[in-house]
Structure I
């Protein structure tokens with residue numbers, strides 16, 4: 001993809017990029033909506049990434065281009081206003097510039113920019129965090145700034161929270177930033193603190209993209225965030241990570257039904273993450289798989305962020321040989337389901353699941369076979 005980026009950069013900007021950075025998409029392995037509630041989460045950086053090329057300009061002009069959108073977007077000189085419509089994708093790198101500036105970091109005065117990606121859009125694989133981190137690494141290099149890996153992922157989150165307007169936690173940026181080949185990334189979101197958890201040799205990930213609606217900015221994600229914060233306030237804790245099942249039961253009569261259900265999922269899900277880490281350490285993949293299926297059932301029943309398409313895929317995968325476990329991955333409300341599998345699940349299983357999905361919904365899911373990969377880095 002580096003060669004493809006250089007070729008596209010030349011075609012659009014008539015010169016080669018000076019700086020290239022890469023950041024991977026991610027799979028949310030387990031820990032659905034636990035991050036902004038202060039809990040823990042497990043994710044995997046995957047072998048699909050966003051590459052960003054940058055070349056400095058001396059005239060202050062900022063010219064953005066992407067392989068997923070036609071034309072060049074050039075905001076007014078010195079302007080950092082949110083863009084709309086077909087130009088809204090620029091809000092991710094633009095938000096990073098604002099986050100850097102507001103954090104007291106220098107930003108490049110002018111540049112030509114190109115992003116290319118093989119992370120499927122709208123599939124719950126966080127192409128947004130990938131473009132934020134790749135852009136941030138390129139901008140930092142262009143400005144001559146150095147920050148820690150923790151600060152890098154914090155800048156990406158700040159851009160998405162405060163500029164793009166999605167109240168996400170640290171999961172997406174943290175996994176993309178701290179990914180390691182053949183490992184999962186564990187995040188204690190209260191710190192946040194990051195560590196990697198080895199994966200046993202053999203298992204891989206299959207992602208089934210439903211192409212059903214997946215638009216976090218449209219209010220569904222924000223509504224769940226608000227309900228979780230309401231639950232924490234009524235229970236009497238700052239974040240739901242500090243609430244126990246007993247505390248939730250004691251507060252049930254004072255909670256709205258939606259707030260109770262969201263809290264029930266989050267409290268149980270945080271416990272499942274910790275149990276998954278223990279099971280991985282013991283090499284008990286059957287136990288890990290049961291936790292993944294339990295996570296999806298909780299998302300469906302209590303958090304209500306699955307969809308008929310996602311539920312059908314997970315139910316279908318549960319009966320397939322070689323599937324340890326499956327669940328939605330990402331924010332939900334459509335998007336993708338993830339299967340954690342052995343080599344016994346392969347193309348024949350994919351065909352069976354896809355054929356059943358076609359018969360039920362009239363179209364096939366896009367299927368991606370992925371492995372855990374290293375996190376964001378400078379390429380040149």
Structure II
């Protein structure tokens with residue numbers, strides 16, 4: 001039996017690679033005779049860029065950039081495809097993991113560091129830039145990126161304002177006279193793991209603001225600021241940013257990159273599998289095991305486990321999904337893609353303890369899967 005082990009990360013617990021190793025370890029301990037390939041996956045979330053560079057045999061180059069609060073840090077730019085393509089992990093330069101919890105400040109944090117990485121990629125004369133948006137610390141609508149690429153924001157008196165969310169409501173004019181037009185000759189692909197719009201109840205401020213430290217009052221200010229910015233952008237480009245699917249990803253950065261940089265916004269899971277030639281590995285598999293922290297209705301909206309399950313089912317390959325949380329009742333839509341869904345916990349516990357025990361729970365559950373497969377072969 002050839003088993004393809006292709007899980008996503010268990011967020012805040014295990015990386016996708018660590019998850020795959022734990023599953024394989026459990027299968028080994030079960031006594032099952034099998035061969036396997038670990039193929040950790042990602043869907044645009046934190047870690048996507050690093051997996052792409054690893055799978056594609058690329059290299060990393062380190063640069064000085066500014067973190068979300070303007071401090072100088074080191075961040076990496078991945079290069080693949082014989083130097084033709086740059087890979088940027090937004091979390092490396094503008095990620096929430098760069099801040100201590102007490103430092104989270106969505107009104108003061110911006111994405112300039114990611115824009116600086118884009119500029120460094122242009123210096124290397126790449127033809128393509130792939131950007132994973134997961135794990136950002138910002139709700140700045142991408143104004144930090146635009147600022148790093150030469151765009152200025154001015155108030156009603158023509159004075160330049162710093163590219164910070166707290167200033168966005170005062171923007172009166174978007175000055176593109178110094179814009180780095182090299183970007184327009186480069187194909188940009190943005191990997192998104194959510195389909196939220198820029199504004200509204202399901203928009204970037206309302207949904208992602210609280211995750212990045214925004215109070216209810218902050219959320220209102222951010223919504224007002226992003227609304228003003230989108231209206232200015234509409235006057236300048238003719239594009240309604242709030243109509244852009246995936247536009248609310250990473251605090252509205254996706255909408256801005258589509259509007260100003262002509263970026264293509266794609267489903268991160270699907271694109272990841274295409275870039276990394278997932279189908280080649282799947283062609284040899286008799287069974288696919290995937291998973292992530294939670295497998296539920298949201299999984300079907302384009303998350304990584306759904307993407308790999310869909311590929312597998314097209315080839316008639318059975319799929320097992322592992323997660324910390326699965327639906328209590330049978331879910332007809334999920335059953336079309338997952339032959340078996342297993343929650344890895346073995347007793348009631350709090351979330352912190354469950355996350356601490358993710359690796360051991362994955363191993364134990366995978367031992368059970370292996371033993372079940374042994375039993376089924378002997379019947």
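Since every read-out is calculated from the coordinates, none of them should be taken as a lab result. Only a predicted model underlies this, so the values are computations on that prediction, with no experimental measurement involved. Cβ atoms are built from the backbone, for glycine too; each structure is taken alone.
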TODO: Tell me which of I, II gives -10500 when you compute helix-only ellipticity at 222 nm (-39500 (n - 2.57) for each DSSP H run of 4 or more, over all residues; to 500).
DONE: II
Task: Which of I, II yields 1.09 [Rg/Rh (Cα atoms, Kirkwood Rh), for residues 222-365 alone, calculated] - done: II
Open item on the list: Comparing relative contact order in percent (Cα under 8 Å, 6 or more apart) across I, II, which structure shows the greatest value?
Closed with: I
- [ ] Have a look at I, II and say which one yields 20 for percent of Cα pairs over 39 Å apart, as calculated.
- [x] II
TODO: Rank structures I, II by distance in nm of label points 7 Å out along Cα→Cβ at positions 30 and 350 and report only the one at the top, that is, the highest.
DONE: II
Open item on the list: Can you rank I, II by mean count of other Cβ atoms within 10 Å over residues 78-85 and just name the one with the largest value?
Closed with: II
- [ ] Match the computed value 0.85 of FRET efficiency 1/(1 + (r/R0)^6) of positions 70 and 206 (r between Cβ atoms, R0 = 35 Å, to 0.05) to one of the structures I, II, and report its label.
- [x] II
TODO: For structures I, II, calculate mean count of other Cβ atoms within 10 Å over residues 102-109 and state which one comes out highest.
DONE: II
